[in-house]
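The numbers here are math on the coordinates, done by the rules we state, and not lab data. Just so it is clear, the model here is predicted, and its values are computed rather than measured. Cβ atoms are built from the backbone, for glycine too; each structure is taken alone.
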Structure I
Amino acid sequence: MIYLGIHNSYQAGAALIIDKNIIGAVSEERFNRVKDYHGFPHLSIDYLLKTANIELKDIDRIVYGMVTSEVPKKEVFEKLLKKVADGISENPLLKNKYIERIISEIEWNQKHLIEINSWGKKNKVNDKISFVDHHYSHAAGAFYSSPFVDALIFTCDGKGNFKTSCVGMGNGEKIILHDFTTTFDSVGYFYGNITKALGFTPERHEGKITGLAAYGNPDNFKWFTNDIMSIKDDMIKMKIGKHYLPWFVDPEELPAFFNQIKKYKPEDVAAAAQYTLENIIIKWVQRSIEKYHSSSKANVCLSGGVFANVKLNQKIREITSVKNVFVQPAMGDMGIPLGSCFAQMQKEKNPFKKFISSMALGPKYSPEFIESHLIDQNYEYKIIEVMEKQFVSLLNQGKVIGFFQGGMEFGPRALCNRSIMYHCRDRSVNDWLNKRLNRTEFMPFAPVTTEDLASSCFLGWKSNDRSSDFMTMTYTVTDRFNKSCPAAVHIDGTARPQIIRKKVNPQMYDIITYFNKTSGDLALINTSFNNHEEPIVCRVEDALESLDRGNVDCIIIDNFLVNPKIK
């Protein structure tokens, strides 16, 4: 069986699975170089078909996991009506806002469904298209790729199929979704509107708010954020009114919201938003474990854009009733194509249930192709004989290294295949390298270390913490790490690590091991190989262009060391 997953909204992309083998999972932005591209993933589909040496007509099932229908299904419609009725009884002046919310989502659904159906008709594959619920796609993406046999599953984002969060149970090859909230109760829009009010771009810069929060005092503003979000009937509830509407708002829509935020320090606003988010999500997880799980401790799977919040994920891992946590590495809508394929496969009793140890699911290039390109473009290069020795030699020379190896990563994180790397000793690197990359960041750079060194670096880290393989949550660092790797430690004493397993990435394992042996250093900096507001590099020419711009001092592409052209 051949499954093609397609996603044509924010962070568009595609995934291809043949006989339960993932041929690839990619995002359109990496090909067309438009950050978080919103549109149809033509280039992604073309790449996957070419990689598999098949044509569109060979696909057995095309799976679409963004929306299933223009209007809400019955159970969703009933919840929407209740929310509207309750809301209007509290504040009759909001009636038009509720109607506006539903109409806007119907129109959004229409647009995307017309696009996928038109594409299917044009290519004569309409009869092969199956539609999967948005949040079921998120849930399937997390659980079926996790290392757990059973787990409670939580999804949380802005919107999808008129829902914004779900809780369910995965057991063996089955998933059952127990409850959900509608988009009126959107945590994604809450955090996104805080992001916007602080001068950043929602759906892109929420991570900056998470980093900024560590500099503030939540007590100064949590009275405001706590009033917006709460727990009711064991699910998340948002208070619609003058401080919250369930979409990305402009100042003229919610003047009271924007005016209040202006009165406080940005770091205090960020801290309060993060405090409220953590507090409510923790209660949601705790109550769900009590309600739906048969034992006192449960494994937890997380997916949806809200769980890109690495500090929140740490707090969930630290709940006493949580056994372990797995965050879908492509947790946002970027992961929908893969998750929807898993969902459809389970529906057809052809389930995919296998931990995916590597996200290197995108394009890779042969040494012959790379060398030919370097020669054609007149780059000077040399062949590396012993990778770990050459790499560490460059570090000791103070070089910022662009590292380009194997398949491009799927998801928002660079995981040492398309990474910029440096040592962690120099705290000032967060200023000068970010300026070099035209970035404004409140988080420090993330560290990468090995499974052998991880317990010396991060408090409470365990070898079965597989989310740490994908840089999806923070850990409190040890005193030793804090002293030896200051460039990778945030002001609150945490870091967002990537842990390298020898079996998964033996090359990077050997590099870090050799670096530790020769210097005593515990980790390296790993930040994404891209300039500010650009997608992570995908092709050889993308990496070379970044080198020529001065983003890095040199590039290691496969086994070739490349220096900038002499101007």
Structure II
Amino acid sequence: MKKYVIFTLFLITVLGGFLRIYNLSHSPPSLNWDEAALGYNAYSVSKTLKDEYKKTLPFFTRSFDEYKSMLPVYLMIPSISIFGLNEVGVRFPSSLMGTLEIILIYLISRCFFKSEKIALVSALVFAIEPWSIELSRVYQEANTALFFLLMGLLMYLYSKRRNYLLPFSVIFLMLSMYSYNSNKILIPLLLIVIVSINWKELKRYNHIVKKISLLILTFFLVIFAFLAISGQALARAGSTNIFILWPITDVLKPLKESHVLGGVLGFLFHNQYFYFLWEIIGRYISYFSPMNLFIREPLEPSTKVPDNSLFYPFEFIPWIVGLYFLITRRSNKKEFLSLMILSPIPAIFTWNWFHPGRVMSLFALYSILISVGIVETITFISRRLYNLRYLRFWETGFYVLFSVLALLSAFFLFDAINVQLPIRDSGNWQPGFRETVPSVVKEGGNYKTVVIETPHAQPYIFYLFYGKYDPAIYQDELDLIKIGTPRKVYDFGKYEFRKIDWFDDKNRQNTLFVGNENNLPDMEISKDKNVNLILLVKDSLGNVVSKLVGTK
């Protein structure tokens, strides 16, 4: 690598890192329950070597009965040790991995396309993509899985010349499979395809390297099979797979009720099997839809950025050009094309119609394709200008224009993430717990019992997280039989999580209630001399997020 290439890649990485790391504690405006759960489990393991359900160094944690991967949790422990049990401590590892992915994209692009220009443009495009930045600022398993997948793919590409890297490729791919639910399907499919299309080439690899790689693969797969049989590794699939909707889906129900065609055509096209198959096909196509990729804001809260789609609109034409060149010049890019085709498969068997977090590997490849399109378009236009003596001048000018457009896009995205998102979309991020819990912990010391209005089950994890509740004490208090499977009881210490019925609860003595105007009405509270309004908790915008009421 030449010095100017290293320097340019360094600047791109710094830009991408800044967009991913800056202001993590306030944008997104608060932790979601998955982040809080992963964070508290990391805190618990760091203190006791056990997760919140008293399992010692598990592969998967029961959290919300979904059995989340513990690999992201273990990666979070150093960050929490440095920054504390807070938003930065939880999110920094994801932001760091997202930043390092910029370098991985550069290296992978260079391996596939043998072009320094395409590699650098790929790094810049990936560094400023809305989907990549937003999903790096939230700590979720998908970004961890993408990092390990890119590492595994890169090691495999390098192993073609340095066979000894093949075992490292297998390790990283297996870590990716263990990190996220979609990759539990994607990685085995990818391995099967890679072995199939490169069988002759793999036969020429060093025998010892192949044996070591096979042993590593077998080790991971055997453990995974055991965890799958025990109900942990595939637990999430039970609640997200599309077959739980069978046969009455959103598309099938109205058609089945109001649109009936008899005869042969009715048998072929108006039956539940046809419509169900069409829904699956529609889900697959949705991940190649220009509207979903370049125009619409995604529906999933964790992927929304105000006034931004997953990619920038100006990237559409380069994306088309990149697809054309990939298809027409696909030699030596078999792995690239295979991964692109396979990536949406895990997502199409879930009930969500379009879920960006489940196809991050596809979007990473799209970033590279867009870069191919940009470079090929600039080269095509420059070579057809009337004065070829100034070819380098024209190319340089176009790259400068592209760089200015990229920086402007990054600036407006920075504004959308750090200014607009915390105001417009704060309701998508379980707001109020960060402000409420410290106040409840402080005031709760004066009361025997604290009752917390619970419209859903997850609030308990925020009280563990923001209250920094001692994991050892929590584990001693946890009765695994009492809480049930699936979990039905979330109380711990003096905290009760349930609906507040004020007409009955107002008679409870020495109790602090945490709720809102609906369940703690001002008119009723003011009538009772034994009841005091302790505090109205407000967020940074001055909005009341909770009400604390105490009884004598």
Structure III
Amino acid sequence: MSMNEFRQAAVRVSVAMLGGPLEPDAVKAFADRGYALTAYTDADLATTEAVIIVQRADKPLGVFHALQAHAKKILDHGCSIYVRVIDHPKLDMRALVVNSLRSLNLPSAGLTSPEQRTLSTAQEDRERVEHMPAVCVCRAAFSWGEIANWVFRNPAGNPPNLGLDIVATSNKGVSVALEPGKILLLQRAFFDCAKIELQEMVDGLSEARVYRVHAVLREGLLGKWPFLSFVKIGPRQRIETEFGRYQGVAISYIPFHLGPRLNFSRCCVGGEFGLLLGDFVKGAEPLRDAASGGRAGVAVAHLFNETLAAWRNAAKVEDLALLKSFPVPMRGSIPAHRAERIKNLGSRLTLPEAVALLEKLDSTPTLVGPVHGDLHATNVLVRGTDAIVIDFDRVTDGKALLFDLASLEGGLLVEGFGRDRRLNDPITLNQWLESVLTLYDCPCADLLNWRVRCHASDGSSWFHDCVRQIRMQAAQLQAQPKQYAAALGFCLLNKACNSHEFEEDAFETLRAAAYVLAERLLERANAPEGSSVNS
């Protein structure tokens, strides 16, 4: 079968109706647009364009039960749902359906809020649909022709390839069992493939998982092995958000070779999950690995001077307090499993005391603009001297630019030293801590212009090299003295207070050390000029 024949065979040709009889007017309206209107069955979803749920006067709550029983499965197959409500002299039936969608946590397409205008023509409202499939609520006044036009103008896209062979493994090589909703998304994204092999790429803390994908096409112009892809699968709302930010901030503002490129025709969402698919960035390694291997100094400078240069060009000074301009809030407590470790490393302050020191450094105005919001040491890839940025779901505009720099410095600390053997022994642990403490236990005036050197034989020299590059950038972004010290103290405290309990002992030690370094930094920053702070 050729590719064109496969696509033609896969076209959805029917619209299913659930909850009511097949009215002659409805059958004709859909037939005029090339659809066969049929009674709903789960078995036919792979060839169904959309599903119509009709509210019945004798059983108005039947809509809720129909959505509860079938909606997620329908949406996972790429089919939108159109709920046709009835008129009632006393009850707002549309509000009843809206509340059903909210209680069932189902995605809607702009027609579910009582404050929004009703659907007048499919063409006008088509512009309001951001992500399909979804549930659309239609009043009884809408004609079957209008609903059929809506379906026609918002097609379901690629149907799932139910015969796709999927093999998934974790980053440790262990077989992974995927949820049915995720499997259907993969079957829709790789509708033209015979087999795909997924290998988990990132061992991060996100609930969204990222995989490298080796695909085998059913047919291909040049063969059955296309270029490597990546897929990211996670909660639908998060994936939709990231998809929008790829379109808004990555395509137009980041050079094409310094960010991943999505295949928009293969990205898809379902009832619970969403999937992003793009070209795999080959020949790159996480900044964490490049940095600890001494290969990242130039790439760090490249990240801010080239990759994110357009974001910096959009920055402006605003009359905003620095601490109010960060994209994330301060975490409220030290995890119980980490508290003793923090104390053993030499901590002297409680978290409220450390936060009080941080708040004393707050200042106005602040240089704000677009920020990544999660610029840690695995969301930046290094290829040669290029820095490639990924993972855009937390991108926010109008926030302090210093946050990304401080987040990256903190990320290199808590991730880059993960394989450092000095952390495994109490004596060498103290030596390690002293080797990085010189970057934080210094007068604040010298934070961005320190003169302490680190010999190349020291295992922390790579960190000094990267921090030097980051702080050279930070010196250009401070609108007031000590602002980078405040941003860095904030990020280090937040990383130390992350509630996740890491399996590797070294990563728990590094999170604890981040607290001690933040504490020492904040004490120094608040000390009067010329005074000393006991180490």
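Taking -0.52, -1.02, -1.42 as the value of log10 I(q)/I(0) by the Debye sum over Cα atoms at q = 0.08, 0.11, 0.13 Å⁻¹ derived from one of the structures shown (I, II, III), identify that structure.
I
Can you tell which of I, II, III yields 4.4 when distance in nm of label points 7 Å out along Cα→Cβ at positions 31 and 287 is derived from it? Source structure: I.
Looking at mean count of other Cβ atoms within 10 Å over residues 367-374 for structures I, II, III, the greatest value goes to II. Highest-scoring entry among I, II, III, by distance in nm of label points 7 Å out along Cα→Cβ at positions 23 and 527, is III.
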